[in-house]
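As structure tokens, here come the structures.
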Structure 1
Amino acid sequence: MAKTDVIAGLDMGSGRVTCVIGAPDPETGELRALAGASVPCRGLNGGVVTNIPEAARAIGEAMEKAEQASKQMVRGVYLGVRGSHLQSFNNRGAYNIARTDKQITPEDVASVIENAKAIHLSSDREILHVLPQGFALDRQRGVPNPVGMEGTLLEVEVHINTASISHLNNLTKAVAQAGFEVIEPVYGLLACGEVVVTPEERELGALLVDFGGQSLSMGVYSEGWIRFTKDIAVGSDFITRDLAMGLRTSMPTAEKIKIEHGIAHPRLINGDHEIQFPLMDGRTSRTIKTSTMMEFILPRVEQIFSAVADDVSSSGFADMLLPVGAVLTGGGAQLRGMTDAAEQILNLPVRIGLPNPQSVGGPEELLTPGYATALGLLAFSQSQANWASSSSPGAGAKRAAAGWRRKLSSLIEDLF
């Protein structure tokens, strides 16, 4: 296998670093995950680097484990980013066709998208993605692919994701300190959607919720396009903290109790069992009943999904979500009863979003919500042209320019 065929997706989660290494299958040519690893990171908080050396240590550990398991070495990574520093909005662009023939070319499509992203940004922000939501030709909307058609006015509606330059640069520095380079920063929610949301769900309308430890990402799909995205600073670690405080025990003990005994919806209680655990001092033990433990879990779960419901309602796209409903993924989605709680609070059908093997095949242990974003980064990489020509880390403006050239090139190719 050629070394340049090997691809790595590095998900800088809210409190964990998750890596997946993949490559095209030598027989089918289809992308396949070879191995992955996930390690906790004390140098991250809500997807933002708070300690570069500690983040670099965790990145190096995750990458080394994945490299050893895959028997491959990588140099560059597609970097999944998240956190409340990410902001998004919708915008429109227009482009007049002044030529005599009036036939829309790929260059016209690139120009109208460039016009749509010609917005004023503060000096501390950078555009990550400009995602088309549909074209209009001579005021006629609903044109999925205008190339080859004739018209005088080409318009496009786009969804724009932006990020804090300083946070991106800190992430890039941590990756570089670990001995790797960033091929391209990618909004983790979009990468995740590549492998857990089906084409039919994107067309009919679906809400994607990536439930991390310290942050939660949400996105609304409709008519095949992403319409709304937002990150909020809540996550499953908040549930763990509530348990630790309520039970007067350590965070590791509370996390263990949550994983082994936690329930997010009272419907799943099957008897009021007693749970024994150590107190904060590590020497004294105590027992609680399942019903008592749930008193600390349920209010936080309700608060989290109520926040999601409020944001979706205020986005103006809530009516697009039926009948498909919501897709729930990420490490926080694995708590028992989480889909039941989400259905009740969001008033939508909810399913767990597992990575689709047809999008990225691989070992069964990787096809879980916790690896969804890292696997999605592999799928995202396949739509990028010549990843080896990416810019070096640390140069924010140059990196952005190179990224946009690739994105526009890829978009134009996909339209044919």
Structure 2
Amino acid sequence: MNAVVEAPRTRTGRAQVALWAYLLAEVVSTTGTRMSMVAIPWFVLTTTGSAATTGVVAFAETLPYVLVLALGGPVVDRFGAWRVAIIAGVTAAALVGAVPALYAAGALHLAFLVVLVSAAGAVRGLEMSTYVLLPGLADAAAMPITRATALHDGMNRTAGMLGVPLAGVLIAVSSAPAVLVVDAASFLIAAVLLALLVPRTSQPPTTEDEDGRAIERPTGLRGYVRELREGFAFLVRDRMLVAISVLVLMTNLLDQAYSAVLVPVWVHDELGTPLALGLVGGVFGVGAVVGSGVFAWLGPRLPRRRSFAWGFLVGGAPRFFVLAVAVALPPVLAVSLVAGLAVGAINPALAATEYERIPRHLQARVIGALAAVAMAGIPVGGLLGGIAVEQLGLSVALAAFGVVYLITTLAPFVFPVWREMDRAAKHPVDVDS
């Protein structure tokens, strides 16, 4: 009798350990990624003295990342998300670790550096394979998907918030190559956590779909193209996912203009100290971490669409408007804190909706395509921000971007398609249609 009672508890306990091991692996990996985003540009700049070369290396890292996000889904589906995630982590550790190793040996030429960071960026693009493990882990641990996605978002925001200053401190007390060694170790640790504590069964099915039907996986280039097309076709047919893609594309573009151009220009013109730049981002980050934690607690009991819509409305446009009128830091910090608290609901609500609507055996392809579309606006955002400031002046540019942000984030209140965020029905789109 006791054995019968204890068995489910034991399984649930193991599932919870697996879920928390996955979340810890994500935190470690994200911290390493954020550190490398600081360490690699600084390393290139200090070793070459060329801002142009630094830009070339940054481009060489980000372009493969976006391309693999868009095109790597069939690879993840074919070989299994669990296996790909582990291999990607070990490979990223080797590639990032090769940079300081070659530098110490005096053999790190620019061409080698570009190849290494390009390959590392491509491998990081396979991180979608870790995202699609979360629904299976949450189901096994009997945790609502909204709570699981909120925990994932909050812990990743914490890692991102800590990774950048940690890299700066380590560079100051040691060197950029030493930070890259730590980065490489973080990717390896994350891979080991997945391999030892996260079961392979948490990955989406590779041989049959949710209804038990066999999944045809044609071989060769033609089969790859067919699977890739299926993922993009599913995305295009689902109006909810299209709406998400367009909204996040626009807000990412506007957020990039804000963080890369508008805030630095405002800080330079009004305050003249780079310390304020870190304070604005840091206060927003603290708010976002707290907001994600609150949503992890309350999210499953809140209406998802309203939480998401109000989070975007409060966390978006007000940041632009306050900069347009403020001449001191306190009101900007106050708005940044409130905005950070509000955006804590955004990513968990989006992720839960995507997981519920996309069949598990298609998630790597569809989520990868969705992420690639969402990131497409980021390079354009900084460019538009700079042009707007030059042509319109800072205050007008801030007001204009704020109005566009406001109009964009009113969409979930206005268009009926967004009501589908509150519907728990899975897979509303026929994959074969």
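When helix-only ellipticity at 222 nm (-39500 (n - 2.57) for each DSSP H run of 4 or more, over all residues; to 500) is computed for each of 1, 2, the one that comes out at -26000 is 2.
Taking relative contact order in percent (Cα under 8 Å, 6 or more apart) as the criterion, the largest value within structures 1, 2 is that of 2.
Tell me which structure, out of 1, 2, gives 23.0 once mean projected area of the Cα convex hull in nm² is calculated.
Derived from 2, not from the others.
From 1, 2, which structure was mean count of other Cβ atoms within 10 Å over residues 222-229 = 19.2 calculated on? Show your work: numbers first, answer last.
Values: 1: 19.2; 2: 14.9.
The value was obtained from structure 1.
Every number here is computed from the coordinates shown, using simple stated rules; none is lab data. These figures come from a predicted structure and were not determined experimentally. Cβ atoms are built from the backbone, for glycine too; each structure is taken alone.
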